Structure I
């Protein structure tokens, strides 16, 4: 079970496991906020297990997830994506205040399980984005980020790799690191082992060692309209191809996949990180969802469950706000920003049932679907073994940098024949 935050053993974890930015920001904290590397290693140590990377689109989602993690004795990740909480955003939770919310809630609730604070889908789509990233990424770590996903998958393979190399000096070596190959587009433009190897071998040659790789393996962001979901066998093949480089998988778009399919991902692939966003938003609001995490629609509209989530009066106001703007159900994510303060202004019993709904939903995922229960002590062991906030890379550099110059990267990329699918905006 999770250690008491008053024990000498736990104090040792705080002393050696928290990275420098967290120590500077929260010198007196009892929250064990750590690098994403330790979360990955804990789930890998358990085997056939992954944990939630919960997109905290509102404050009460974060509260519910942390309560569930403590209850399940599971190491977890709290994250927000660039589209949700970057400089262009639709959530009040963002890259710069998320760590503060996690730390405050963990101390309030007595949470002692390890938590990583992850900047998900930090997109780089062009040279302008790359220039901005060199300023913005350091500011995010100064604000308490402990793990990041660099997502240049919108770009051609050579530019994806070159952008990932160019931004790496601005990311602390101790940070959890996720890379991505293939945009999350559903059944079009699926990733391949060749795509993944190109990216990972090129990064390895430059002494860059990601913890996770995200793929386009059949999912989409947001409310899903197709039932195909994750391609388990394709995912297995790609994970096997990159395994010698120490990578595990980050599964995006889990909302819209059945519990059984998610169990298969945990069982049959090297996935240790499972992103959950839309389902948590719907649960916190009290919107009806199915086993796939998809919101139930009636005549194209979301179905609010009476007595769950937000108050009926506030839901009516939110519906009217969306109707005035002619929003479809998938657009309702943009309610997060204008209604955060109104959500937090609700009576205590309403706020508590919102957080409790998220807690119960996440606890079920952690214990009955993801096999993450009991992973916190494994993270403790990793921290103590490393005797540091940085466990280092999981694999050495084996690729020759001379084979991965910019000219040779472009030459190698030209030989890849993968169909990337149509262009478009696939951000959530």
Structure II
């Protein structure tokens, strides 16, 4: 096992299960972890993860079954000092198992078989012998009807020599994300490791001398070219736009034009004179009329889309529903100007995903990847608590990590076709 006190300045090592494209991985890396392995059941997700985290491995595996052997085999093979010290045991396992069985937009069935994926997550952490686990779930996990489910998790951990810190709901807006998204994070530690503490808010909506102001929609879109100005975006997701010049701190950080002292992630090479993830959506004239008739901050009654208020905050960006709940695509918000829905890049800005990140070239999948992920700034705050509990304090790296083969972003879609919302 790793003793952090032997080398407290090294980077942490983590495995992410149910990784999606890697939103939580981004936050983890920003907190000072290397994400050695990402695991997801969807090939389009693992392909995107491989593109973004080329230094690790991305595995397409069904986590309804035990995959501990495959994960351990894929861990660093001990070619460097850190890996030898690690003994092929990661510091932490992280992830957000599918929550359809208990979600507020699902059936809220505590006996839904997919709820067993929470136990699968924990069992993989136990099998790998990690010191800490971080599991992300929807806030409904803490409602009375799911009490037995949470108790079973506590008992499973107790039997294996682990403990659960009392779960808390964290708000993305409290950590610099311009989106009203709430999630429960389960902080788990092996009993011979320190218990993590939940992070205190760093941002607030109201004026507060001790907190930074939460960025607004206007800040999120700061400097982004308007997709409507580029006809090429009807047929592809990128356009040459020239260099952008955001004015707000949030916009400049998203554009990778300003240093963020708390960001300990690796730098990636990317072209700053193009906009990506920005394919346009075709709307009928009557739809545009309804969008324009919807006040900023209001909801369009037919499509149920929310029109963003530039001085406000985004509602939770959702991923859409599965076949058991209508097979609908996500209800993408209306852009503040009122003539179209937002692009995937604009959604990424609302999610604190930096501009160097590219997602699936299939637009529906890009929206879905965002809606299913943890905003990196929220993930960073929680991951830092794991880093502190592990006794690690790495410095910002100077390495530049290459991105993977861009063909990975064209990975085949295994998701069934969706109906229009």
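Please treat every number below as a calculation from the coordinates, not as lab data. In this text the structure is predicted, and so the values were computed from the model without any measurement. Cβ atoms are built from the backbone, for glycine too; each structure is taken alone.
A few remarks follow.
- Answer label among I, II for the case where distance in nm of label points 7 Å out along Cα→Cβ at positions 71 and 167, calculated from the coordinates, equals 1.9: II
- Ranking I, II by FRET efficiency 1/(1 + (r/R0)^6) of positions 23 and 351 (r between Cβ atoms, R0 = 30 Å, to 0.05), the structure that comes out highest: II
- Parent structure of the calculated result -7000, given that helix-only ellipticity at 222 nm (-39500 (n - 2.57) for each DSSP H run of 4 or more, over all residues; to 500) is the read-out and I, II the choices: II
- Computing mean count of other Cβ atoms within 10 Å over residues 151-158 across structures I, II gives 23.0 for structure I.
- Read-out distance in nm of label points 7 Å out along Cα→Cβ at positions 119 and 231, computed value 5.9, structure in I, II: II
- Test item: distance in nm of label points 7 Å out along Cα→Cβ at positions 31 and 335 calculated as 2.7, pick one of I, II: I
- Value 2.5, calculated as distance in nm of label points 7 Å out along Cα→Cβ at positions 39 and 263, assigned to which of I, II: I
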